[in-house]
1. Out of 1, 2, choose the structure whose coordinates give percent of Cα pairs over 32 Å apart equal to 35 when calculated.
2. Please compute relative contact order in percent (Cα under 8 Å, 6 or more apart) for structures 1, 2 and give me the label with the greatest value.
3. Please state which of the structures 1, 2 yields 3.5 when distance in nm of label points 7 Å out along Cα→Cβ at positions 16 and 256 is computed from it.
4. Given a value of 64 for percent of Cα pairs over 20 Å apart, for residues 152-327 alone, point me to the structure among 1, 2 it was derived from.
5. When helix-only ellipticity at 222 nm (-39500 (n - 2.57) for each DSSP H run of 4 or more, over all residues; to 500) is computed for each of 1, 2, which one produces -22500?
6. If we compute distance in nm of label points 7 Å out along Cα→Cβ at positions 72 and 376 for structures 1, 2, which one ends up with the highest value?
7. Out of 1, 2, choose the structure whose coordinates give distance in nm of label points 7 Å out along Cα→Cβ at positions 160 and 448 equal to 3.9 when calculated.
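We did not get these values from a lab; they are worked out from the coordinates using the rules stated. All values derive from a computational prediction rather than experimental measurement. Cβ atoms are built from the backbone, for glycine too; each structure is taken alone.
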Structure 1
C-alpha cells in the first residue's frame, strides 16, 4: 500500500461515531470522564466563565476606546456571540464530547484545521484565566484597603511592565483553582454554582445603586471616536463571552448531552447579555467617560463615589473577589478538557489525557495548566492578555460556524438535538461578525498570535502529525 499523501494526512477527519464511542471506552488510567453534570450546573459553568471575565474590570479599557457607546460595543459582541451560540448548540448536540470547537473541527474540516483551533483554544483559555487572575488581584487590593487599610505592595501585585515585579495574588488564585479542579468536576461545578449566584446578586446590587446617580450628561459625547471606537472596544471585550465555549468543553461530563448542552449554552448567553448591558449602562450613566481610563477596580470606585460611603464599594469588591474566582476556575477547567481531547487524539503527549482512578479528573494535565497560567498571570500585563484572548476566541467561534455548514452538507442524517434556525444565514453571519471583530484588533495582537501559530506549526510537524491516532487506517 502506498503511503498517504501529505494532503490526505493534513485533512483526515475523525468520524463522529468514533468520537462518541470514545466517551464510553478507555483504560483504567485514562480515557473516561464521568457524566455527573446537569443542565443547571452546566448553565452556571457558562455564566461563571463569562460574567466577571470582562465586566468587573474591562470597562477601564473599553470606555476610553468607545466612550459611553461602549453599550453598543457590548450589543455588537452579544449579537456575534448569539449567532455563534446557536452554532455551538447544534454541534454540541451532534458531537457531545470533550474538546469543544477542536473536536467539532476534527469531525468537519480535518486534522490540521482542528490542530490550529486547538492551539487557539489553549491560548484563549490560558490567557483568559491569566487575565481574570490579574483583575482579581486589583479587587483584592481594593477590598483589603477598604476593610483593614492595607494594600499589597505594587511590586507583588503587578506584572513587569505594569509597575511591579510579580503579581503574587494572581498566582495564588490559579493555585487554589487547580486544587479544586483536582478534587473533581462535579465538586468544582457545585462550588461554581454558588459563586455564580453571589456574582449576579452583587452586579444587580451595583446596577440599582449606580442608577440612582444616572446623569444623561455623562452620555455626551456618546461616541467620541465614532464607529471605529465602538468596533475596537467590541473586539477587546469579546473575550468576556468565552463562557459559551466553556459549556461545550464539558460535553463528556454532562447527563443527556444532546438536550442539556443546547439549553445551557443559550440560557447562559441570555443571562450574561442582560447583566452586561445593565451594568454597562449604569456605569457610564453614573460616571463620566474620561474617569474610566486607568481606573483600578472601577465598579467599586463608582459605587463609593455614588454612595458617598465605603460600604457599597466593600460589598462589590468582596463579591468580585469571590465571583472572579469562579471565572478562573471554569476557564482552567475548559483548558484541561481541550488538552484532554487533543492528547487522546495523539496531538500532544498522553500526559494530558491520563485520568486519576479516584477523582476521574486529568490531575497531571491540570497541574501543567496551572503552571502555565500562573506564569502568564504573574508576569504579563493585563492589556496584552485581553486582546490575545479575543483573537483566540474569535478564531474558534468562526471555525464552529463553518463546521455547522460542512456537517450539514457531509452528514445530513446525523442525529441532532438542536438545529440552527435560519440556516445557512445564521452561520454565515456568525463568521462575518467574527471576522469583522478580528479585523479591529491591534497589530501587536496579530503579531503575537502569528508567533503562537508558528510554534503550533513546528509542534505539528515534529510531533502531532506522526503521533496522530488517525495515522493508520482505523
Structure 2
C-alpha cells in the first residue's frame, strides 16, 4: 500500500465518483417515479417487474450490450450501475409511501391538506426510513459491482483486483477487495447512523444531498465538458503495458515538455483498447504484432515465424483496413514459451524445446486451458516437435507458476517476458523450430493523429529495436516482485540507455 499509495488514492477517487454519480442518477429516477406511481398500483408493479428482470441479467452481459452503443470507460459502467440500483430505491420508496396507515391519510385530508402538502408533511417523512434503507442497499450493491468497471476501462478499485489476478499478486487483490468492502461498510454505517432519529436525518440528508449534487455535478461536467487533453495513452492489464506507457509519456515529454499527456493504465483487453482507439477515446496504446494478426485483422492460416514479415503484414493491414499507423516494433518478443523447472532442466541439460520429445515419458506439464486446446499451443506442437507428454494438467495462468515452483509439474507454458521466470529461476526453452508466432510490441495510433503529431512519432520511434527479452523480464520483475513503480522502472531504463535527457 505504501508503494502504490498514489494509484490507490486515484482508484478510490474513481470508485467513489462512479458509485456516487450512479446513486444520484438512480435516486433522481426511482424516487420521483415511486411518488408518481404510488396511486397507480398496476403500473407500479409492472415497473417493479421490469426492474427485477434487469437485476437478473449478469452485470458482465449488461456491460457487453452497452459497449457497442456507448463505447467503453465510465459511461457504460455508470449506466449499468444505475440499472441495478433503481429497483431497491424504487421498491422501498413505493412501499414506504403506500404502507402509511389509512387513518393518518384520512386525518390529513380532513385537515384540508392538498395532495402535495400531504406528500411533504406526512407521506415523505413517514416513508423516509424505508427510502434510506433502499438507498443504503443500492449504495452497497453499487460499490461492490463497481469493481467490474475496470474491465471496460472505467477505473476504480477493480483495477487492483484484475491486475492482482493476472499477475498472481495477492497484495493487489487484497487491496482492491478490502478497500471496496471498507467503502461499502462505511457508507452503509453512515446511512444507518443518519436514520436513527429525525434531527440526524434532516441534517444528514441535507449534507448528503449537497455532497451528491456537488460530486455528481462535477462528474457530469467532466463527462460532458472534459478537460482538454492533447494525448491520451492507454495500456492493457499488467506490469509490462504499464511500463511501456510510462516510457511513451517520458519520451513524448522529453521531445516536447509542453505536451499534455494523460495515462490510462490497466484500461482493458485488446478489443476494448482497439475500440477506444477507433472512437478517439485514446490516442496511443502498445500492441503486439502477433495479436494484431490473430485478433484484430484475423488473418487466415498460420502467422509467419519471421518477425519482419509479421510486422509488415500487421502494419499494412492496419493502414488499409482501419487507417492506423503501426510504428516500428521493439526488439523483444512477448510470445508463448515452454519453461522447465531448474531441477528438470539441469538434470537433462535442457536448452531447446526439441529436446523434450526424448523425455515424453518424464514430462509432467501444467498448461493454461487455452494453450492446451488451441492449435497454436500444445496440439500444434505435437506435429513438429513430436510431443506426447506423460501427463498434462490444465490450470489457470496464475496457478501454473506456483505449481512448477512447488514441484507439482516440471514444464509449463508461459510468456517470454514473465517475471516469474527469473523469480523462480526457471529455464525458458528455445523455440528452435520457430513454431510460435512473433509477438513484438509497438505503438499503435490513428494515421490522422500521427500526421498531426510528427514529434510524437519521432519520439516513440526511439524505442524501435530497443529492449531485449531479458531487460523486459527484469523490468517486469522489478515492478511485480520488487514492488517498484512502473514509472520509476520505465524512466530508469530510458535514462540508462540515453533515450531521454535527465
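1. 1
2. When relative contact order in percent (Cα under 8 Å, 6 or more apart) is computed for each of 1, 2, structure 1 gives the biggest number.
3. 2
4. Source structure: 1.
5. 1
6. Values: 1: 3.2; 2: 1.8.
Largest calculated value belongs to 1.
7. Numbers: 1: 1.5; 2: 3.9.
Working through the options, I get structure 2.
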